[in-house]
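Quick note: the coordinates plus some simple rules give every number you see, no bench work behind them. Everything numeric in this text was worked out from a predicted model, so none of it was measured. Cβ atoms are built from the backbone, for glycine too; each structure is taken alone.
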Structure I
């Protein structure tokens, strides 16, 4: 019987070391392998953009949230102003999928031990809390970090008083009267705006708007005509045709949003006809199923043409700050003809579906092609299939496949491949619909995670790649170290090769070596990710 050679597995060559043994600077991941640990600032960005709702394949929601909160607290302690600036930039640029992580993080900064950080965070309240809903969400978190002292009361008062337009404030307090267990009545009672003591610092209309929100009008008619219309439409008997006709008139005259209307009116197509020209893109995408089901959208109609035009209007989409993920979720939901909750069903409209594909691409920041030969590698392993994006029904591997379409549409020399423990056949190409991409990846087989597969394949086939873009959660557990495999590929191919790792979960791992200037970590579904990938590939950053 042949004896095993005890020296056979001992090597100092990186490309030969399995991922179950660490390279210098690596940490144990959740699967028994080793990856690089990202720094707290990278993790903060992942948390703000992706959130932790639904957890990941290896970490429950509570554990993942606690770990990210601890990283947030370390960032605040290290550089509170920088933390506030990160929160503000991501929020203002519309890069976050959901508002909860951003508002939680701002509330944590507003309760920091350093009073200068607290003051700076509160000064950003109007920028980050741009809607009444945002403010109420912030309020739902703030008492976890501090009490209602003068600084917080003044900041909340400023939110209500700073907009120059009285109508803007009226719309926000009417559209989002209560959310997350809080109401504007609650906030105004706590903030105690100074003008309520008759100091004459605000206009009679602003005074009336806020008294309406706080329930302090005592039967008086609000000065603002928008709020008058809200009160009137809510008092109508919508079972009567005359009242329904009056509701349509009020919607058209005062641009009433659907949130202020009685639920019975939301089944009346004429009401939606009045709202559509001024409805926000986000609200439009969320309500496409309802609009189709109730007969508002019909083939070859003016409404169909209006919606297609709005969903394809680059200027409107950029200004709306709708997140690409919201578009993806809306498109996939609309394509299947029913929601994931409730009993509403509809027959999807083909022109609307095509328009949503355009909306998805436009929702990302403008992307200039790098002109580099790019290989997009999609991790389709079990952990990517088991991790949900923002707690939705979409998995990380479905979402990453959709994101890859942006690169395919922009870069002239791009190929895609999928991998888990080995190669997985996939056929993605520019022009595919979002729904088709999600369907094609939904039922794919999966195995363990070998992120070195794209580099080993390129080495073996002598394929000349200038930039690898890998979508993964970096939870490697089989094969050799990806960073080492890339370094070997660089030596074989004879020129600089870059790697972009697109992190699809808010964990603390990456396959990119932080000490290698040719490797970059970006956050999956960051609205600026495709532009950053292209700029890094082209050598602009």
Structure II
């Protein structure tokens, strides 16, 4: 056995990150960590990597350590890639300079054998043509592939990857997995990988399910699926409080007169939460206070183009967002999604094309200024003030929108109750799980009761239950407020919640249709992720 972890506990002052965790991993094995935000996955990974203090024992390559200091002699055989896109990179260093830098800090002898291995990693990552490009100019997927090959540079025996594909498109995720499969086969590398994508989890040799700082289930994906099959049904209304209904599936501990449905790994989250009574309370949205007429077409772009020097990020894109519609904007990292949204918001100037928002042609900053009170925005990285509490953030934003103090306080308190973050009002955003920050960010975006929402990857890295609740909120806003929503996401299953989807590739629009029609185009596809990948393979720019 290459790795044995025995009764490991990690504490942060009075808070327990992971409690009494044990696991084993063989050479060449991939062990997956899945669970809700804050469940203890990262704490256990950091303990095994020898970068935080812990109680218990860890044996790696027949040597046992009980502290970071004792683990030092073993770190030459361990590679850790922490959570976050490009977190280990320096935006001004090129791809080649990163490999030089990581080789230097690892004291790697750069002989012919090493150079051949480095070239092999570059080719596997598809980065051999971009060695002179600065990391800050790479797409998210390319950043993650560079981070991974930098972590692999010293040929670690144990690879620890904390959500390496969060915020990465399906195509880049597939490429990352090809690298991992090659490395484990050729080098015998053992990997511990946490993920929020259940399609990835299904590929791993074994899975550990975390909840509230403990490992509560373990086994092969098939074994875990069988454990929740009796509680998984085709969509039917819930009849008891031990039941939850999602878009495609109902989970219930009580027998239902309904056909059984094929479970997915996401079922683990819902069934376990129902069993333990930890399912978050239902969310609700009251009608808006200020009803106003909304034009039939909320946003229309004709030939919208954005250039950065010689690079064309968005190339003559036509797109329309209708009243009361949820439009999914999909594409690989670097396809132009965020750039397009930033042009809509005026954060980037439009180089060519015409834009109409809420029935008004946008030709100047003054045109946008008059519409700011009707538009809400959630960015990729939750643009919140980290040194202000949730309450202080919301009160500050209310003052910016010139909402009277008493009305602002009442509205904030109502949103906190309805969106389920009332218990966290006096905490800082950095102290909260992603799922809570997500709801808080949505509250900030709708505080002034906009009629259109632009959401840029708001569910990135968020667990299945939190994402399910977030989409319930969006559907309620659409139904009760008549709001229009443009949303980008890398979870292809979320496309099925949208009324229509647009696919971008290398700055061009390659599809604009309903999910139902796209399934008709690819009748053999079992998921929307398969449709996405097929589209990218078949269309040429």
Structure III
């Protein structure tokens, strides 16, 4: 098949090769210069094109799709500041190793640097945050470029899905016409006379640097902290059991359930208890958000960090080994037998603390963030998406049931939360999003577009940034409420009505699981507002730390 103009040919080949490389979803924001790409994506039989108007929201939506689906997702926009709006999601994808394909349309070379409308310098726009940048020049009709274009796309997707996954940037230049016509009524051009079939493009092997060999870890009182990352969870638990080492499973590890320690945040409130100080700690992946885990790591005589993707997560700069590799290979080499009562001491302390937390929360006189997180244990959700600040901390402290938990903890920003949750919900049925009022409002534009997935958003409405109440600003900063808490003072029922969301308000913790479960069973988009008094919530967190 030939094409009515070179821009249409280029766009069709780029989009088709994305499908060849395993991309299934392309999130589209509207624009003229990107028109050829948008049309090609919408018409491709193997791709789902989804329109989200705000470019920042679109990029986070694609990030959510890629995070939940485990395969690259693409987002495309027009030229100019549109591409700059991708930057926050690119940063998050970089730090959390999510394969995001950011595609920006651009002006041809003769229209760059001459004051042409809606033009910025898009070359290396995201700098070192991307695994690869490729600038595809606007083609003419004189040469067959099918293989060259396909190789650029293939190489870019390979970079996004390599040993350290992450974002890539494809900057694609187009001359008009950018619609599938030889004459668009303003400009006429030549047909692109070459056919552009799928062809076998020789794959170039990924270049990877050799890492240090895994050391032998020796020690009796060993302990594993399972964080967010790529590793075999069931095998990790099996090997820990054979070593007699307890596993502290963060919410984002996806390894919660029977046999792991989950109440560590409150167990460590006053430091590491006597009898629970480890000789060896192996921290797997990123282990936030509880900073108390870092003090537990610091208490060990031998401190090991390992991540399959090669991320360096060592905020106290005290690791004896920072390793890239498979934690299960490392544990297979571990030597030494644990004391008979070592793992049992941790399990007993964990169960005792968990019972104390439940009893204390049940006796609280009003709704708190802890109530909301505990309620989620009684809900059959398919995935949970937690916003930064207090929501992910409440989930990490109080959630015990197994299941995938997602959060943008690479850069730990609240931006793009709604869109990330919608992207994840498009992949995983029965997704619940746990939001704060600010993270909800900050990205409410994410609801504007082709949003046809099911999602239940539970928003803890505490009138602003409650996390700051635990920070020095609360007592030392002038104009604290105005500058830090920033109460949004918005009616969430009206926000839900604007975006066509089913709305409920729940202030009874015993009723909340039923309301969430009903929303998941009925499908659609639901917003559940849970009003929480910020001062009471802060006091409850202090009481639980006891």
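Among the shown structures I, II, III, from which was the value 3.2 of distance in nm of label points 7 Å out along Cα→Cβ at positions 52 and 452 calculated? If you can, show how the numbers build up before the last one.
On the way: I: 3.2; II: 4.3; III: 1.7.
Label of the originating structure: I.
0.30 is what came out when FRET efficiency 1/(1 + (r/R0)^6) of positions 340 and 428 (r between Cβ atoms, R0 = 35 Å, to 0.05) was calculated for one structure; which of I, II, III is it? Working shown, then result.
Working: I: 0.90; II: 0.65; III: 0.30.
The structure behind it is III.
Looking at structures I, II, III, which one was mean count of other Cβ atoms within 10 Å over residues 396-403 calculated from, given that it came out as 14.5? If you can, show how the numbers build up before the last one.
Numbers: I: 27.2; II: 14.5; III: 20.4.
The structure behind it is II.
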